[in-house]
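Engineer: Next up: the structures, one after another.
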Structure I
Amino acid sequence: MACIGRFAPSPTGELHLGNLRTALASWLSVRAAGGRWLIRMEDVDTARCRSTLGEAQLRDLAALGLESDGPVLWQSRRKGAYQAALQRLFGAGLLYPCICTRKDLAGMASAPHGEDGLRPYPGTCRHRPLPFLRPDALRFRVPEGSVAWEDLLLGPQQDDPAALTGDPLLHRRDGCYAYHLAVVVDDGGQGVTEIVRGQDLRGVTATQARLQEALGLPRPAYGHLGLVTAPDGSRLGKRDGALGLALLAHRGVDAARVLGWLGWSLGCLERPERAGLEELLPGFSWAKVPSGPVAVPASWM
C-alpha cells in the first residue's frame, strides 16, 4: 500500500519552529517511502480560524519547499462528512448527549491538558436518561480496553483511552464538530497511512484509534516527535514570540538556514548548516531521529 502522509495545522496563527519541524519530518518520512504528502487545514472551528492565516501558513511551508501533492483540504468545507459519521455512530449506539457546562467540568477532579483544560471526562452524562435534542453536545462512548500500537519513533506503546481522555466531545452545542471527529474522518477520507505529530498529542492516539474502529476506518501508523523548547530546555511561551519564518528572517536567519537546522535536529545532517530538501532526504531515517525535545539555538531568541 502506498504511503500517504499529511500535515494538518490549525490556521489560528503563524507556524512556529515546532510546527515546521513536524511538517518536515512528515515530508521526509513519506518521500523516503516514495509516497504522497498532503496538507490539510484544520479550520473546522470557524470562530477561531482564519483563511488568511491558513494562506500565510501555506506560504511559509512553500518557502521551505514543502508543498502538497494534492489540493489542500479545508475542514470547514467538510461538514457533510462529519455529520454522516455522527449518524453512523448514533446508529451504533456510540453517541450520547452531554449537558455539562464548562463550569461543571471545571469543578470535576481531573488531570490537566484535556478538552476545556480538563481530562478525562468522568462520564457524568453517560448514564443520564437525556433525550437527543438539536443541537446537542454529543460525546463518543469509548469502548473499554487498552489500545496498543508501534510508534515510529517511540516504539511499542499502550494506553487506555477511558483513563486518558474519557468520552471525547465530537459535536459542540454551538454546532461545531470537534477535533477528534474531524481528524479521524479526514484521515480516513484522504487515505492517510502515516501521521507524524508532536508528543503533546500522543495521549489522544488511543482514543482516535477507538473512533477509527467504530467508523470502520483503518488505523494509520503514528510517529510522535519531541517538542521544540527554549535554549534552557523550558517550554517556549508567548513571551518568546512565534519563532516563525518571518521573525527569524527579521533576525537574519533565512529559510535555508532554518531548514538546515530542522534537518540537523532530525538527524539528517552532521551539523546545523544551510541546506535544501534534496540534501536532507538521503540522510533521513527514523532510527536517527532523537526521541526527546530539541532546543532552539540561543542566537535565534
Structure II
Amino acid sequence: MSNESAAYEWESKAADWARHHAIFDRAFAAVTDAVLERADIRTGQRVLDVGSGAGTLLARAHDTGALPYGVDISESMVAAAGDRVPAATVVNADAQDADLLAATDSPPFDRIVSRFGVMFFSDPAEAFANLRRASAPGARIAFASWHHSAENTFRHGLRRVAASLPEGTLPPAPGVDSPGPLGLATAAKIGTSMTPGGWTNIKATPVRVDINYGTAESNGVDERLQIVLAGNTGSAIREAVVAERGEDGWGEALETIRAEIAESICDGGVRFTDTVWIVSATNPGS
C-alpha cells in the first residue's frame, strides 16, 4: 500500500516548511531534544531520519558525529534537507514500503528517529515492520507523535474565526489514530502499529512540551501566524472566509487571529504547551 495522497499533500506544503524551518526548529526545540535524548545517538552510528523534512534531526545527528541519512516522501523536502546538511544522504522514497537500505546504499541503521514524521502512514504496521528490516540487531527507534489531547498546535489562533463560520464549513478535525497528524495518538495505536513488525521494549511516554514562537527580535505573533496559516486548518479557514466575506473580510479575520495569538504572550513571547508522545523501541534482531 502506498501513500500517494500523503506525497501530494507534503509536496504542496514543502515550500512553506522549508521557508519556515527556523520557526519550526525554535517552536519544537523541546520535542527535538526529547527525541534525541531517547535515541541516545553515538558517534559513528548510522542514523535514519524518517520524514526528514528540512533536516533538523539530520543536522543534530551530524553534530554528534553520527552518519546522517534521511528519507522523505516529498522531493522538495529532500532537496531542502540536502542543502541544509550536505553531509547527509537524503532520498525521496515512501518509508512504508521502500527498500531503505538499497535506496540509501547503507548497511543497516543503528538508530531510526523521527519528529512528527511517522503518523501519516496508510498502513503503520507495515511501515514499522519495514523500518525494522532496515535496522541493525539491537538498533533503537525513537520518535515524537502528537498525543490525542493535543489541540493548541492545530487550533491556537484560529478558534474564534472558526467559530464564526457556519457549521459544516470546515473539514473535520484530524482523526485520532487515523493517518494524519493524530495517526499515532494513543498508546494502543502505537502498540498495535509497532508490535506486529517485531519491535520490542516499546516505551511510549506522554510529555508536556513548551512550544515557544518568541525570539530576541520578535514576540512571536507573526511567526505563529505564518505557521498556523500554512497548515491544513488555516488554509481551509482562509478559503472559507474569503468565499463568504471577500478579501476585506479576510483582513478583519487576520486581525482576530493576531489578537487571539497575542493573548498567549508570556515572558515576551508567544508560548503555550501541548502534549506529545515520545516513543522508543528496540530491534531484538531475531
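Bear in mind these aren't lab numbers, they're just calculated from the coordinates by the rules spelled out. Being a predicted model, the structure only gives us computed values, none of them experimental. Cβ atoms are built from the backbone, for glycine too; each structure is taken alone.
Engineer: I, II: which one has helix-only ellipticity at 222 nm (-39500 (n - 2.57) for each DSSP H run of 4 or more, over all residues; to 500), as calculated, at -9000?
Structural biologist: Label of the source structure: I.
Engineer: Given a value of 0.25 for FRET efficiency 1/(1 + (r/R0)^6) of positions 143 and 271 (r between Cβ atoms, R0 = 41 Å, to 0.05), calculated from one of I, II, which structure does it belong to?
Structural biologist: Clearly, the read-out refers to I.
Engineer: Also: P(r) over Cα pairs in 5 Å bins from 0, in percent, for residues 175-254 alone was computed and gave 3, 11, 13, 14, 14, 13, 12, 9, 6, 3, 2, 0; which structure, I, II, did it come from?
Structural biologist: II
Engineer: For which of the structures I, II does the calculation of Cα Rg over 2.2 N^0.38 Å, for residues 39-158 alone return 1.38?
Structural biologist: I
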